[in-house]
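The data blocks that follow each hold one structure.
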Structure 1
Amino acid sequence: MNDIIREIEAEQLKAEKPQFNVGDSVKVYAKVKEGNRVRTQLFEGTVLKKQHAGVRETFTVRKSSNGIGVEKTWLVNSPIVEKIEVVRTGKARRAKLNYLRDRKGKSAKVKEVIK
């Protein structure tokens, strides 16, 4: 039974997985369906957490829009997500940056890693 499930899940994995970590600033290009048209919408923010692995792998991105925090969670292997672009790499010492939810302004930023 498990072999059958693994085969089905392997078919649904994306060929190119984007490389990003918690704390990175990313641009997520997502397909949005409006009526009979499909367009690409950009969501740019900081990665708060990554969870699971394989087909069920998800990540949460948070941005501030007009002073209000907005979070979205996507599946990495979803056909809705066109591509994920890393804008800058951040220095995170934790796996989940939930403390950023309580912060506003400059204190809500993650330090950038300069290579």
Structure 2
Amino acid sequence: MTSTDMIKTAVNSLEDKKAFDIRILDIRKVSSITDYFIIASGSNKNQLQAMCDSVEEDMHKSGFNLKNREGYAQGGWILLDYYDIIIHIFTDEMRQFYDLDHTWRDGISLSGEDLG
């Protein structure tokens, strides 16, 4: 299993729960904390939690181990750390406030086609 497999699994799970504005960033050249970020938005706390639950279930079924989860109870920003990838699930308001898309702009934005 590769990071690409992890990304595909996570993105498919997010899409299944109607996540929007999904962005994949390759940050290997700009950070040592992880290789990739996945940033996605949802409409409200319930949707974010459903997205999180779906990702965790699908990643577990695929054999990927969750290192850490933060923010589930609060629901404005949920972080899932899978070692090689970190998934950020935001409400639109929280995504704009924290603006990770801008903070990590030096990362390389990837599309589904880039993953093969």
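Taken together, the values in this text are just the output of simple stated rules run on the coordinates, not laboratory data. Keep in mind it's a predicted model, so treat the numbers as computed, not measured. Cβ atoms are built from the backbone, for glycine too; each structure is taken alone.
One of 1, 2 was used to compute semi-axes √(5λ) of the Cα gyration tensor in Å, and the result was 19, 17, 13. Which label is that? Checking each candidate, the match is 2. Match the computed value 3.4 of mean projected area of the Cα convex hull in nm², for residues 34-89 alone to one of the structures 1, 2, and report its label. Answer for the origin of the read-out: 2. Looking across 1, 2, the calculation of distance in nm of label points 7 Å out along Cα→Cβ at positions 42 and 106 that yields 2.6 traces back to 1.
Taking 1.2 as the value of distance in nm of label points 7 Å out along Cα→Cβ at positions 10 and 98 derived from one of the structures shown (1, 2), identify that structure. Clearly, the read-out refers to 2.
Computing relative contact order in percent (Cα under 8 Å, 6 or more apart) gives 31 for which of 1, 2? Derived from the structure labelled 2. Taking helix-only ellipticity at 222 nm (-39500 (n - 2.57) for each DSSP H run of 4 or more, over all residues; to 500) from the coordinates of each of 1, 2, which one would give -11500? Considering all the candidates, the number was obtained from 2. If you line up 1, 2 by mean projected area of the Cα convex hull in nm², for residues 2-65 alone, the top spot, with the largest value, goes to 1.
If distance in nm of label points 7 Å out along Cα→Cβ at positions 26 and 50 computes to 0.7, which of 1, 2 did it come from? Here the read-out was taken from 1.
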